[in-house]
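Next up, some structures in structure tokens.
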Structure 1
């Protein structure tokens, strides 16, 4: 497989669809935006194909094709972010097996970081509130002044902060965008099968390791 898991000295995780199941919260927030404007809402499962490329692209994909003008996108994006931040009954939780994986990595002294296309403030909040038992440093989310994944900017910034060469780091994610990011950064591409996208998409985008359960990553490290 080229790069081997024995070279892994740190793990950079995607967030939504990899560590956290946030799909229902995302769907509820954006469907509120659609309903407010009299647009048809989408089933929760439809959001699997909308997410992954940042909130603006999510907005473009979820709006009716006839209403994807820049003014409507900007207005709905702001409304969506406000709805998402203000949700009081959020359902997001770590996927089954993720706590055990993070415990195992922590016991082994493997540093962990997060690189996400989720808005930075929301990514930091999610990690603090739902994954606060474990140490992630750095946590990078989407900001207007940095390119989003699959550009490797955030991944390479994480590598510098970790003090490691990219080839020593596993980039773990659930989408083709994550695999593209890993490849562009020179990191080990690890795809997860419990997330938002398909095994085919992960393979097509170069996944070197595929995990059917979070704790499987520990097997590659042992």
Structure 2
């Protein structure tokens, strides 16, 4: 750490020595003399982060910085970055970390654009919910006559299955909404978030198949 510099400016009038910063992140005075090769994987990641911060960069790009951090270390990192004198770009599933350390929130909502969200994560969840609801197809008005080549019996069967598919799509929407809520509630549990995200992807695949089937049936009906 001292090879980078002896003291670091943390903003808001805060300044620390290399040793003090190490202690704040769990490296006691005795631990500070441990050879790097003897540190655990988590300790090495912490050391890399501390060396980066010690260099006082004016711009920080942090991609999931809270992964593999225990609660105490996570709290220390939030305290450290709250008021960081430079600029930060943070990508994270940790809602509370984002809200604590950043001033502006942007989101990728699946329409190939980057949106600024004045109300932060709450607005993101609201927009996602509206997108889920909007993705459920609205049943088309029944045509006066079935399309050529489709018998009246086939048209009736198509209408019946169409209603079944619509009920399935409604259930999928409910499941997706619950999964999004669970992801938000477990933002700091990355293993659980990954599992929930995998379930969400499976539902997206089911939705795509059902929507294709809905279009086929709507044409027959």
Structure 3
């Protein structure tokens, strides 16, 4: 596994500037979309421009700004991609991703998730293996996707450059979030590149040393 190059294309989408990642094995040209935040048609156009075939949608969690583009992606593809979500976030998905908490109307979330994520599960994309790391605190079913051979971690809304995920929404918990970071992120090497749900990328080492929420 993990012998061919991995290409990561970030796309800043939606009303709250969410990072969507189009990730592809450049040899087989198969791709996954991590957190299609908005404008699924634009995501598909980008994949088509690169001659990539989207086979999977991987959701770090089910807040609306991380899956509002699912319907647009699926509508443009045949066969439809697999939609993966941790089952503990299924109730959040059923509540339109919490739009009511932000005073926003409900929306059509698109097709329901078709594949349940589990901690420690391996997701295969071409020649690349991604480990699913359950990391609650921001939401009960929050997960990250870790590709050890490519030294990258898609951290969702758990950890940001200089920040951490909010815990004031239903299902959030501050101590649980800190535990997830310490036990699910800080047990990885410092050089791992972190691609968060919002803001710029960073490294584990940088956050370990300088993140004001985490430096002890």
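Worth pointing out:
- Which of 1, 2, 3 yields -4000 [helix-only ellipticity at 222 nm (-39500 (n - 2.57) for each DSSP H run of 4 or more, over all residues; to 500), calculated]: 3
- Computed 16.2 for mean projected area of the Cα convex hull in nm² - originating structure among 1, 2, 3: 2
- Winner on distance in nm of label points 7 Å out along Cα→Cβ at positions 96 and 160 once structures 1, 2, 3 are ranked, highest first: 2
- Which entry (1, 2, 3) yields the derived value 1.2 for distance in nm of label points 7 Å out along Cα→Cβ at positions 32 and 152: 3
Just so you know, all these numbers are worked out from the coordinates, no wet-lab data involved. Owing to the predicted nature of the structure, the values given are computational and were not obtained by experimental measurement. Cβ atoms are built from the backbone, for glycine too; each structure is taken alone.
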